[in-house]
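What follows is calculated from the coordinates using simple rules that are stated; it is not laboratory data. Small disclaimer: the values here were computed from a predicted structure and weren't measured.
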Structure 1
Amino acid sequence: MIDLSNKTILVIGSIHNMALGVAETLHSAGAEIILAPDQNYTIDAQFSARVQYVTLDDPIQLNEQIQSLGKIDGAILSPSWFKFNHFLDTTAADWDAALAQNFEFMTYAAQAIARHLIAQGSGGRLIFLSSVASMMPLVETSIVGTSLTALWALAKMAAVDLGPHGITVNIIASGWIESEWTKPYLYPVGRNTIQQGIPLGRIGTPQDVGNLCCFLASDLAAYITGVIIPVDGGYLLTPAEQGHSPYPEKSDV
């Protein structure tokens, strides 16, 4: 098992149950965890963690909040906007919210954390949580897919600029993971249909994502940067199954 007992990892952004599961997995590997949700989140962590609320929409204040955290070795950045909808049903408000929460706020957070890591002088890790919708167009994911594809582009650019400082930047693209976001679509019939399109035959868990986070946060991943890695049970290998609507009321089953 990877040992992170000498690491302090910040988990910032949307602290939903998948992000909490990732944080718990990192904690189980020995890392000290700092949870930094936006003001709208109530944290119910079942493990020891510091909590520091942040203002993701205010870059100046966010910089000050990150600087106050003390030593950190890396961060998990968790976007907060997710909704299935058809391209023709998307609204201006949806686009504004998704691009702000998934791209703009994550950019501010990455900048603030990178500045803090550079000031410390010992390198570090930036790991974005994302979705396979950023890697391949999927049904009714036009907004979330577009906003997270922009985040992928940002991560690659940041990896180039931050590499000389010893900071790696990577993205984890999850497939179907047990979470409050996917729960409405994993009703009995929907779950069976989705699992049929996953070569490994099951829905993923937050720990599946957390295990990769542990590796990328460790010294073993010191020479890996600027990449996106799917944790999807092989879902992207079966494009024929990706035409199924995620909406229960629109299911073809």
Structure 2
Amino acid sequence: MQVFIRELWIYPVKSLGGVPVDRAVITHAGSLALDREWIVVDAADKMVWQGDIPRMTLVRVALDADALTLSMAGMEPLRLPLDHAGATRDLTMYKRAFRGIDAGEAAAGWLTRALGQPLRLVRIGPAAHQWDGLNPVHVVTDASVTALNQALLAQGDDAVVPMRFRPNVILGNGGAFFEEENAVLDFGAARLTLREPCVRCELPNISLIDASRGKQPLKLIGRLSQDRPSAPPAAFGTYCTAAGDALRAGMTAEIA
């Protein structure tokens, strides 16, 4: 059976909005260039995410050749040059120490106003993906999302869109949860090695529309994963590493 890359997404700032792309360059660390290279930190220089501040999901992100732009309803957009040269800043992400480039006072002020507490924007760059045990590319499949939505609707809950799971790659074709049982997807010029199922946090329960928290789909994901020998508890989607030049929308791979 043949599967294909239906959509590609990168998330330049961790926990903020995603950017659809037709082509994503693969780095030597197995990640996608510009994906999750910026983070938002609090006054203690510790990374914050949507679990801390659900309204982060309402911040939209755009990329062009020269700049990163943040926008949110009711606020003027913030445009930040990709080559911004700021002061270095020591920070903590996942209990690990990193050093990044501070995006400056305008970015800090914008995020503070948008999200209601003192925050700063920091770019770690490719080093964000260079630590042991990290599998930085996240894959979900149309079939798995469809299976989940059928179960949600059957119990009277609302369906969810794939973007609730913040995937880098959305695959078309293939059976539900095939991504948990295939080791490698060979697209010719690029390859995805499927390393481990993604054990879910509460992030998929946060509405992309109003940032409200619900109980689904995480509660149902936990129950459904008990029925799949390939899945640990509360698993949905797969973490991968990439190799090759670039991933492109429309690329195809054969699966057993």
Structure 3
Amino acid sequence: MATTVDPQQATENNHHLVKSDDSKHPANLIPALCRKFWTLGWVSGTGGGASIRDNDLVYLAPSGVSKELMEPSNIYVLSMSAQRDPKKRIYLRSPPHLKPSQCTPLFMAAFTKRNASCCIHTHSQWAVLVTLLLESQSPSSRLFEINNIEQIKGFGKGFGKQGNLGYHDTLRIPVIENTPHEEDLTEYLEEAMEQYPDTYAVLVRRHGVYVWGDTVDKAKAQAESLDYLFQLAVQMRKLGLPWVSNIEQVGPS
């Protein structure tokens, strides 16, 4: 699927990088995913985004484009191997009259530090509410934990590990504080990755969540599973139910 392009070549042209009849091509997948996420209320008002890595090429949703209206022609493309300075990105394709996503350095962190193939950023209300509940519990709370819920099985055990978490396992998602500018979150997200090497997501307080996966399908499934768990956690808190519990195991492990 990857296309070889001279990384010094600039960049408004190279339309061939985003033209394909294959529905699974990143330039087609990103708009399709963003339309789905828009219907879920995850990417309202141009917020949020998604990026897909195909070997050395990274495809990125632009900034400031309504996600339900995004087209393949809006997609940015860069070569990972051509990047020398994070503040001076070299793009193989840069659509005219648009701006690159401010999420770009955070997406790149998922690709470089976790070898992810897809990273999704949502402004889900449930993600935001969970961070607020944690804040009300303790302003210094930096970790969402939940166990003994079936949907936890939707998450891998961690980077480089085989298999998924089990029903009784505890899912742990670190929380970082929000910053005025999105790109300034990068170092804090990377620190959270280092502290919690098995996580596939990082919450941003009062903002949203970043979720990644080894494949596009896994990233999507984990984003959906996580949003389900966030919504459930909010309802559990309303009912006075704990997110982490000790229950007796039934049947073999």
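With relative contact order in percent (Cα under 8 Å, 6 or more apart) derived from the coordinates and found to be 21, which of 1, 2, 3 does the value describe? Label of the source structure: 1. 1, 2, 3: which one has Rg and Dmax of the Cα atoms in Å, for residues 42-97 alone, as calculated, at 11.9, 33? Only structure 3 yields this read-out.
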